[in-house]
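The next part holds the structures, each set out as structure tokens.
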Structure 1
Amino acid sequence: MPQKKQSLMITKQAHWFAYLVPALLFYVFFMAYPLLDSLRLSLYTGNNAANRTFVGLQNFRTLFTDDQISTRYWGAFSNTWYFFFIHLVFQNCLGILFAVMLTNEHMRFRQVYQTIMFIPTTFAVLVTGYLWKLILNPVWSGDFFVSIGLPFLKYPWLGDTKTALTCVSLVSCWQWLGIPTMMFVAALRNISEDLLEAAKIEGAGPFQTFWRIKLPLIKPVVGIIAVLTFVNNFNAFDVVFAMENVNGAPGYSTDLIGTLFYRYGIAGQHPIGIPDAGLGAAIATITFLILLCGVVPTLKKTQGGK
């Protein structure tokens, strides 16, 4: 019997190993290796493997000391933080609010509202960006707003450096609001009804129940959503590309780290148009370190780590 048990355990371990190896190989070749190779590439200059030259930390010095490049980088850096802040405040806070409403047992047509809220996430970003670009274009939609008594909406929102980034950020929030909302809905529905009934018996109101019971219990989900928002926003590219262009028009006011990386590392900065893979890798490396410094403390704080 002991030998039979031992052989059964070995068989189970072999099955687990057979399932894990493909995923591990996929992760190593398509995730870990490109990441490490990007760190290595940041120490070289040149746009192809044939003429790359080892320059050490020169790419990082160029990024922070060159007048033109550093200006573009710090501009994209601040824009990315603003882009993230808008998502954190509007997308995630509204997600919690809508999740509380959708889990209210007295609310009618909850499934319909859930579907309506999640539909924008099924659209391609390029399609969403193009449609909102038309809606916000005063030439295309200005007369309609005037006809319905909203003449103040006839304004070049995407052509003004003061409003362009806010508009792009809010469009992105509108498209992806359904994902955090559904995650919050799932987390709230997993809370034991006994706790909520006990709170009601003790005289706790809806706000007290949410603030003292529901929110602490869904804190791990809040942390995961905050991390996903942080990572996705610092890698954002497509929404700016769809609504403005890769130069972050107008006047680099919508330029993000993602578009900056694309210009310097892949397409080449106008007007020369010669990409520098080493400089692009340096931008990616700094972004990775920023994400690491933000993600690790957030996960420790929200997932119960010390």
Structure 2
Amino acid sequence: MKRRSFIQKTGIIATASGIPALGMTQDSNVLTSANMETYNMDFAPHFGMFKHSAGDDIMDQLQFMHDRGFRSLEDNGAKDRPVDVQKAMGAFFAKNDWTMGVFVANKIYWKEGALASGDTNKRAEFLDNIKTSIPVAQRLGAKWATVVPGAIHPRLDMGYQTENVIETLKQASGILEKEGLTIVLEPLNFRDHPGLFLTKAAQAYQICKAVDSPSVKILFDVYHQQIQEGNLIPNIEKCWDEIAYYQIGDNPGRKEPTTGEINYKNVFKFIHNKGYRGVMGMEHGNSLPGKEGEERVMQAYREVDVAAQD
């Protein structure tokens, strides 16, 4: 029996017998039929997002997320966690049929030319970062890792910089294709991260087409792209075949959906109707403090989640 049907039926039986049914309580800390149900889209929180409700222990946080309907996690800092912690996370994912979202694969040079510079030492360091990400992904069962090429080179034409990035990623793809790991390029906005090489969806699309590998794709962060260029749905459509992953955050403020200007109901509906069933990383803060803020985050995602599919 499906979980949703089970909850509905037990609610009917409980009501008939005079026992309070799941979903009838007003206490937000008590599991109800509404807040136990798995989301229709695969939203992935970060550690710390629900620490006031679940405590500081990350395994307790995972269990809390599971109890509240999430089935994926995104952890940018997973690569820096101890191996035993990575293994414990991977065991939880396997046991509970969870998906591990992205973690950050490379050291990011925010103020230097990095991959765009063509510096052979930086390229070698990046490729080493890719190699050391593979065992991390294996422990976590991860299929994606975020890559940010870093800062722009102020003394090189953009064409040369683009070619430098493409060549580095081609070399990385030769390593990754054998391992089943995909690096996803994340364009970042000019306001939060000024001076970076990769900023626009079309730019990432051009690079991915040039690299021409299933292991190099786009991470479309809706928050960053709303600030950088807007035109969200048309850009998603244009880049569709190169997008492997999405991240979420409303603007202004980079908080949960419904707090800003982005119509996430429509964006999610478009993505879902196009056939995407992958992870949607919740890379944002909470608009309200404490447990109240954590409950508000979960409620916001209930409000913008796509309708259940037959």
Structure 3
Amino acid sequence: MKIALVGIGKIAVDQHVPSLAASDDWELAATVSRAGTVDGVPSYKDLDTMLAENADVEVVSLCLPPVPRYDYAKACLEAGRHVMLEKPPGATLAEVYDLQALAADKGLTLFATWHSRMAKGVQAAKAALAGKTIETAHIDWKENVRQWHPGQDWVFEPGGMGVFDPGINALSILTEVLPAPVFLREAVVYTPENRQTPIKANLTFSGGVTAEFDWLKEGTQMWEMTFRTTDGDTVHLLEGGNECVVNDQQMPVAELGEYPALYARMAELVKAGESDVDLAPMVHVSDAMTLGRRVTAPAFEW
């Protein structure tokens, strides 16, 4: 199937383009970006022009920041194209609900992707926790924003999510592997005095679940979570969900990496005429922004 990629920035170049090139399901037929291009692929600066000149492109994958994404997604759906959304699927829950309704009305596929759910050890952890009762669980999701988003001021603007940009990855795994849903009870969010979005957050959920997100971690980066069940089992997810250890035993993991697995899933959805729009991770972020106690943190500079 022919697919167009919109937004040729760091994540597109690092993950989407190689995943499409390695896939038997997809042909990257066009790109849309203000500046970025992909060698050998027709490039456009305007989405409407790309859609008009490429009627055979069935699917559009959007790698734009969340705030402008709704207008692009709506235009693609109205043009009869299936749409794949980078995480988070939008700037607000309401606009994603609207896209979901539009896709359903037109009989098109809408896929709100959560790449960390495709980490190689996630399904092993889910299987290990199935039917169990969680006694406690803790997430440490701590990385250096200067390393992963160098100079990208949009992450600190309204809609950019701040530390919840990586933190929502942890929440996407949490909502995938837990045998029962949880909800936020309290949160503390730390926002630099010269920025609009948090740089650190501490979350407490029902069911004994806690999380610490930090965007100022130097040295070894940390993407880990630990679950302890009432019958004495311990499940560790390490390396962003790519390693799973159950009771000190390393578990077999999936073969496909995160983004190749996302595109394989999108191919399945299009062929089956289905959509996949799970907003549970984004609901938790919205709840943290609503319920969280604000603490002013020192100014942040790149």
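Every read-out reported here was derived from the displayed coordinates using simple, explicitly stated rules and does not represent laboratory data. In this text, all values refer to a predicted model and were calculated from it rather than measured experimentally.
Given a value of -9000 for helix-only ellipticity at 222 nm (-39500 (n - 2.57) for each DSSP H run of 4 or more, over all residues; to 500), point me to the structure among 1, 2, 3 it was derived from.
3
With Cα extents along the principal axes in Å derived from the coordinates and found to be 78, 68, 32, which of 1, 2, 3 does the value describe?
1
Given a value of 16 for relative contact order in percent (Cα under 8 Å, 6 or more apart), point me to the structure among 1, 2, 3 it was derived from.
Details: 1: 26; 2: 16; 3: 20.
Computing relative contact order in percent (Cα under 8 Å, 6 or more apart) on every structure in 1, 2, 3 gives 16 only for 2.
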